Structure I
Amino acid sequence: MANEYWSRYWSARSSRRRVLGAAGVLGAGAAGLALVGCGGGDDSSKATATTAPSGTTPGAGTSPTAAPTAEKPNPGGTVKFPLSGISSGNPPTLYPFENLTYLAQTPANYYYSRLIRGKTGRDISVDDQTSIEGDLAAKWEPVDPLTYVFTFKPNVKWQDKAPMNGRAATAGDWVKTYQAFLKASQNAPGWTNVVDKVEATDDKTLRITLKSAFAPFLVTHASSAEAVWFIPVETIDNDQVKKDPVGTGPYLFEKFESGVTITGKKNPTYFDAPMPYYDRFEASLINDAQRIIAGLQSGDLDGSGLSGVLYKENRSKLDAKGQDTFVQNVVEGALYFNFDNKPWNDARVRQALSMALDRDGYLKVQDGTGKGNWHSFIPVGHAPYYISPRDKNADYGAAGKYWKRNITEAKALLKAATGSDTIKFKLVGSVNVYGPEAQQAWELISASIKEAGFDNELSFQEYAQYIQSTFLGKIPENTIALGPLIGSPRDPDDVLMRNYWSKSARHNWGGTPIPEMPELDAMFEKQRTLLDLKERVSYLGDIQRKMSESFLVVPYHGAAGYIYMQPWVRNWWYRAGYSSATDSTMKSWFTADRIKKG
C-alpha cells in the first residue's frame, strides 16, 4: 500500500471529520455521489439481514436496528430534514424534465406521481428495487410480453391549484405528459428505444406497447423516479412548472427559498389519503455537516443521512433509541474517458489504471461502517446481479487480476501501451455539490494512482458546468474525468444502457467507440430481453466479466452509507433513490409528543 499519501490522510482524518458530513436525504440520498449514493441516488445495505428479494442473497440489505413497532398512524406535524444531506443545494430548476440532476429530481417526488412506486416495509430489503406497488395505477396487467395495461386509481385528481383546480387527472393527460417528456428530457431515448406506443383507451386506462420484450420495464420505466413524472402540460406550456409546480402527488408545493429550503403542505385531495401523515415538510438546502449533526442532536431535524466517515464518531452523540439504516451504494462511480483522446482508447492503459487504484485503502479512510465494497460495472447495491471484484475475484477469471492493486504490473502494462511508464494528464471532477467526502475521495484517488505512473493534476469544475460538459463527454485532450455516472439506478439496465451503451444520450462520453463496443452493445441489448430471473442474473455476470477485459470505465470504491432517524419518527422504512417522499416518508408519522412541536 502507498505510504506517503496514506500517512497524510490518516493524520489529517481527525481534523477532517469535523467537515465531512451527512449524505442522503431524509431517505432520498445524494443523487450524484457514488460514494454515498448520486448526477443521482443513494446507497443500500443494512445491519441485520431480513427477507431478501427473490433470487438475492439474504443480508444484501438489512432492516433498521431500531425498527418502529406497528401502530396506528398519528397524523400531524412538520417533518424537517436536509434535502440531500451534505449534498444538498439549490435545484437548478424545479422542472425535472429539464435537468437530470438529483437536485431537480428529488424535490419532484413530493408533488408529482408515477405509474408505480417502490414498496417499502419491515420485511422488504433496502436493496430490493423489484418490490413495487401502485402509485397512479391501481393495477397493471401484462397482456402479453410486449403490452402492459395500467388502470388508474378511481380518485386521481390534479392538486387544487390553478390552472388545474382539482379536476380529474386522466390517462389522456398522462399521454400528453409523455409527449412533453420526449421533447424535453435527456432521458427520452431510454423510453423511445423501448416503448413503441402509449395510448389512453379511456380516462382510466393506459396501454403501453413495447418494441420488444424488456425484462425490467416496470422497475426502470413505470416506477422510475427520474423519468415520466405526471406533470400537467398546461403548466409546462405556461412555464409555471419552473416556479410553482402542480401535480397529483402527496404534497402541494409552497415555496423554494434559494439557499434555504423547499417547503410543501399536505395535499388534502391526495388519491392515497389519509397519507401523507405529516401536515408539512421542510427540506433544508444547507449542506453544512456540522449544522446537520447539530440539528439532529438538538432535535430540530427529524432525520438525515450521515456518511460512513462520521458514523462511529457521531452515532454516540445521537439518541440511542433512534433508527439506524446502513445502505450499500447503488450509484456507479468511476474514472471515465473520451475515447477520441489517446492513449485512453487503449484497453491496456485503462487496465493499468484499474490496477493503480487502492480501493480497499479508500474504504478504510472513508467507510467507518466497514460495510462498503468495490463497484463492478454494476454498483454494489444491485443484488442479485452484482459480483464483487474483491470478494468473488475468482469469478472474473483471468481478467480478475486487473481489479487487484499491483503497481509493478500497472507500470509494465502502461509502458507496453505507451512506451513510457508515466503519463501526464488532468483529472477533472466536481465537489461543490457532492461535498467534502467526494473531494477527499478524488484527492485519495489522484494521489494513489501517481505511484503507478499516472501523473495527474487534479482540478474541480463547478457542478453546473461539470454536468453540462465533462459529465456528457466533452472532455478535452490530456484529460479524464471521475465521479458518479448516473443517479438512482434501479436495475442493471439503467447502468448499462445509460452509462455504457454507445447509443445512449451520453454517446460513450463523446468519444469514438472502442473496438470492443459492438460486442458489448449486443450484450447490453440482450440482457434486457431475458425474462427469466436466473438466466438474466447469469448473463449479467457474463457482462461484468467481459467488461473486465476492456474497462470501458474504471470503477472505484462504493462506501456504504448511514441514515439516522429520530425515535419519534414511526413506520419509516428506507427506499434508496430519489423517490423517498412517496416510497418512505409519506408513509411515516410522528409520535404524539413530537406532533405537539408542530
Structure II
Amino acid sequence: MQFRSFLPILAFAAGFALLSLAVTNSYYQLMLTLVLVWACFGLSWNVLSGYTGLVSFGHAAFFGLGAYATALGQNHFDLSPWLMIPASALIGGAAGLAIGYPTFRLRGHYFALAMLAYPLALLYVFEWLGYQELTLPIKRENPAAYMQFSDHRIYTLLALGLLVAVMVLSLAIERSRFGRALLAIKQNEAAAEAAGIDTLAWKLRSIAVSGAIAGMVGGFYAVVLLVVTPPSVFGMLVSAQALTVTMFGGIGSVWGPVIGSAILIPVAEVLHAELGARVPGIQGVIFGLAIIGVILLAPEGIYWKLRDRWRRRAGAAATTGAAVPTEPAALPPRTPPGSDAPVVLRVRNLSKSFGGLKAVRDVSFDVPQGAILGIIGPNGAGKTTLFNLLNGFLPPSAGEVQFEGRDTTGLKPHALCRLGVGRTFQVMRPFLRMSIAENVVVGAYVRARTDAEARRLAADAIERVGLSAIADRPASALTTKELRLMELARALAGQPKLLLLDETLAGLGHGEADEVVAVIRRLAGEAITIVIIEHTMQAMVRLVDHFVVLDHGAVLVDGEPAAVTRDPRVIEAYLGKKWMANAPA
C-alpha cells in the first residue's frame, strides 16, 4: 500500500490529539478515551463480522477475557499492563480459534446465537469463581510502570495510538488478499469456494485477529477504569456496543466504527450522566434507537451512505464519453478433439440421493481435453446437482469422479479449484461492492503468489472476455451480459483446465448470447475443456461437440448434437415436437 493511504488516519490522529490536549476536565477526558476504546472494539468486531458477514453477538467474550487477564495478572502476579495487554491479545486470539472452529460449522442466526452463548457462559463462570468485582491496586511507587497516570490525557493518547495501529492493520487487511477473501465470503461464500478460497481457513484467521484486538482493547479498558466486573466486560451491552457503533458508522469499512463511536458514545455517556438515575438503562435505549435509525435511513451505515452518494455523483459526471467495452469477434467453426485426445474428466456410476429422492442415478461419461460437452434435460433432471457433485459442493452417494486421472471424489470446491477446475453459477454470484477487476482478482489468488501476479492474471482474464474497457466499473452497475462475462473471467483468472458453466447464457438476448458463445468457443480453442449446462438449444447445437441428456437423474442419451437433437426420446422428454420445425440446419 502507498503511504498516502494512511494520510487520512494520520490527519484524524493529529486532530484528535490536539483536541485531547485542549480538554482538561477529567470527565470529558474519560469520554474521549472511551470513544477511542469503543472504536477499537468496533474495528475488532468489524474484522470478523464486517468483512465476512457472520454476525457475532459474542465479542464480549474476547473483550472480557482480555480485561480479566490484565487485572488478574496485576493482582496475583504483580505483572505490568505493559506486559499483560499484549498477553491479553494472545489470549483473545487463542480464544477466537477455540470458539471459531466448532462455531463456523453453523450458519445464519444459528451462528449468531451460538456466539451469544460464549460471553454469557463466561459471565457466570467468573461470578462463580468469586470475581464479582476485581479492582486493580493503586501503585504509589513507579506508577507509570503499571500504566497509572495522574494526567488522564496520557490515557487518551495511548488509546489514540492503539486506535491508529488497529486502523492501519484493518486497512492493510482490507486491501490485501486476506481482506478480499473475507469480502468474497461475505458477498457469496459458495462463489468464494468455487474461486479457490478455503473459506474455513480464512474465517479462522479472521476470528483470531478479531479476538486478539478485542482482548487487547479489553486489557486497556481494565487499566483505564481500574475495576472489572463480569457484567461490565461480558454483559450483553458490551457486545451490543461493538455491533452498534459499527452498524451505525458503516459495516465493513475502516472508518465506520470510528464514526459510530464518535457520535454514539458521547451521546450515550452524557445522557447516562444526566438521566441515568431517573431512566436506568438509558445507554441501551440510545443504542437501540441508533440501530433502528440506521436500518431505516442508512442500512449499511453512515460511511457507505455518504460514499455511495458521492460515487453516484462522480459516476454521473463521468458517464459522458465513457468507453464502450470491446466485444470479442466471432470465431470460425472449430475442430472437435480427436479420438486420441486424453480424457480430462471421467465420471463413473455417479449417484446422489436426498433421502428417498434419487437426484442423480448412475451417471457415466468422459470428456476429452479441449472438448465442449453440453448437459441438457428438463427442469429437475439433476443437471445442477450433477455439477455440484463434480465441483465438490455435494458429496456423492456412490460413484467416482476423476480429473486428469486423479480421483477427486469428495474434494472441497477450493481444493478442486487449485487442481484446475473452474465454475460459474446458474444464479449469478458477483461480489457486488467490488469492481470487475477486484472480482476477478479474487479468482486469481488461487494461482498467484503475489498481489501483482494476481492483478496480472486478472487483467489477462478480463481481456479474454472483452471487458478491459470497463474493468473499474462496480459489479452492481453491470448488465446481465457483463455479469456473465465477469463471472467467466473470474473463473478464468485461476487458469483452469476444466470449466463448469452453469447456464451461462441465461437471461441474455440472442445477440448477447452469440457474443458469449464466441468467447466460450475461443476458450475451447485454447485447450480449456468445457462442460456446460444450458437451455438455449439454438446456441447449444452450434457450440458443443457432444451432448449428455439427463432425465430423472439418469443419462437418457449420449451422443453428437445432430443425433441427439433428432432422437425421439430426447424430443419427447425435453425438446418437444416444435423443435423439429424450428431446429437449425
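Quick notes on this structure:
- Value -7500, calculated as helix-only ellipticity at 222 nm (-39500 (n - 2.57) for each DSSP H run of 4 or more, over all residues; to 500), assigned to which of I, II: I
- Structure (I, II) behind the derived value 1.16 of Cα Rg over 2.2 N^0.38 Å: II
FYI, it's all coordinate maths here, none of it is from the lab. What you see is a predicted model; the values in this text were computed from it and never measured.
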